[in-house]
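Scrolling down, you'll hit the structures one after another.
Values quoted throughout were computed directly from the atomic coordinates according to the rules given, and no laboratory measurement underlies them. Owing to the predicted nature of the structure, the values given are computational and were not obtained by experimental measurement. Cβ atoms are built from the backbone, for glycine too; each structure is taken alone.
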Structure 1
């Protein structure tokens, strides 16, 4: 699910796949594409421009783009490569988590998906990249970003050209990362499950060097924030869990 303001948002429903949009804050949802696996994950830049990843009836990987708020889409990419995550910082520049056979990949585009640049890859027979996130604002010409894979988190400070060694701990405590969100390069949150403990939400104000526990998240799988204090948390079975304030 993604909202770009208080009124306009989109959501994907599963089993069957349905892609819906609201323009009145979620009171009414209009189905744009029923029974379509083309929009498993998506990212909108504004009211008009958005990108989506999914697959077609033959299970080919798809990247799609809309210029009119999701009413119509064009296919940017189709092929053997599958996609598992995406994030765009503007209408031209974005990153994709992908896989090709056992090769797990991070790909970047700087021309709206017309071409894809391989930035990072490794061999894995397990789960691929399950989250890619970049801060929209560049710092000294570079974008800060993170990806999650199999409970590990890695960070880039130069738009994905190099990545840190993946870590699976918070403040020295081992466990699994489930989700992350950053307002800017220093301030962010993660959903993290310490080994043999409850899932928790942690906050950092120094780019991930140190983390402060916020709350036992009771199974929340996702967090998003609009400022330092106000955000949402949700789970796979609960679409939206109200407002959560972290002071």
Structure 2
């Protein structure tokens, strides 16, 4: 059984979209090729679409996704709609498709419009001399504040999941991707700063973001900065610890 949901704007192109999915393995250009998920781009009329193929879940999760929990593809689509309703930018949601066999979910796909972005947030981490870096980080703080004020807890708020488009020399737009893990809830300052811990921020970046965020939330700089520094450093220690233990384990083999 196959479940197909197409956004009303793209209903007329339903067959073309389904053809892209049917030919996913043999056609399309790779955007990302990960161990778990694969994204390919396809032409669709005057547009380009990105089709994300999610890894087929194991037996238990396959059963859960059929009867008890929304699939990652459906969540991605519905969360994108919710973001756009709140004036948060994300690639426009075109469709999602779910394939079911037996008692479980098998293949699933999320389709969105491709956007031509200039760089992602990782570029600001790797290059301390990145052009307009301070301006971009201040505007990113404003973007995060807008997320939080709209009760959006983006659980995968990591460097690769924010795409940045340069509108002019002083203005940048931020687009969220990889949307399937998200909560819509009110957050206090502690929860807001914890939400930014995955961004792998340097102390300088933390200071710039905290300063602008503190102005917006009407708090003292130290209140925001101390929290963001605390959660960022704790997250880095956790990840580095995992890497160390994995490396140590591999050496023993």
Structure 3
């Protein structure tokens, strides 16, 4: 039996286990299983790998996408560039790190872009944000980072006014604000300045329409949640796990 799984801190409502269970059932894949592995800290990761030698691949979610890099034997170019890993292939005891966030986000956003979508505000600076930044660079879209604890070349939420909203037609929420069960939370931006030319992207998929997206929709903005991105991430992970490691970059 080939075992795959997801590591994170709180996985009760995770997407991946349900997705792969359905995939295995529908495609008649009988020699594979997918499990959730909740880790209270990244220090438990080595023990997990040691005690589960039949593991062939892992997905990585909040808050370990950056911390897990220290355990990798190999990192592909995107992991090197992003500084975050959300997919691990285990081959002969070696951990090969990948980032499927970038391609999944890039593909889902690209379909929605209009000529006037020139600049983006990226809310949050964690591992998911870094993947978004990498993809935006590949798409030649300028962006500014927004953080509760702003550093150099970043904005604080208190800095966002009409000019910032008007000058950034894409707003991407990479934070967990609004994610179930805290559905009443939202990034503190001035939603009153949004227009139908804005595109709001929330990496959260549960609930399907966060408060962030609902407020954008009320102003006529185009909205998208993270569900399509999750589907693409999962399929890219499956491709990586089943591809000859010698042919991977």
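Annotations for the structure displayed:
- Answer label among 1, 2, 3 for the case where helix-only ellipticity at 222 nm (-39500 (n - 2.57) for each DSSP H run of 4 or more, over all residues; to 500), calculated from the coordinates, equals -9000: 3
- When distance in nm of label points 7 Å out along Cα→Cβ at positions 198 and 222 is computed for each of 1, 2, 3, the one that comes out at 2.3 is 1.
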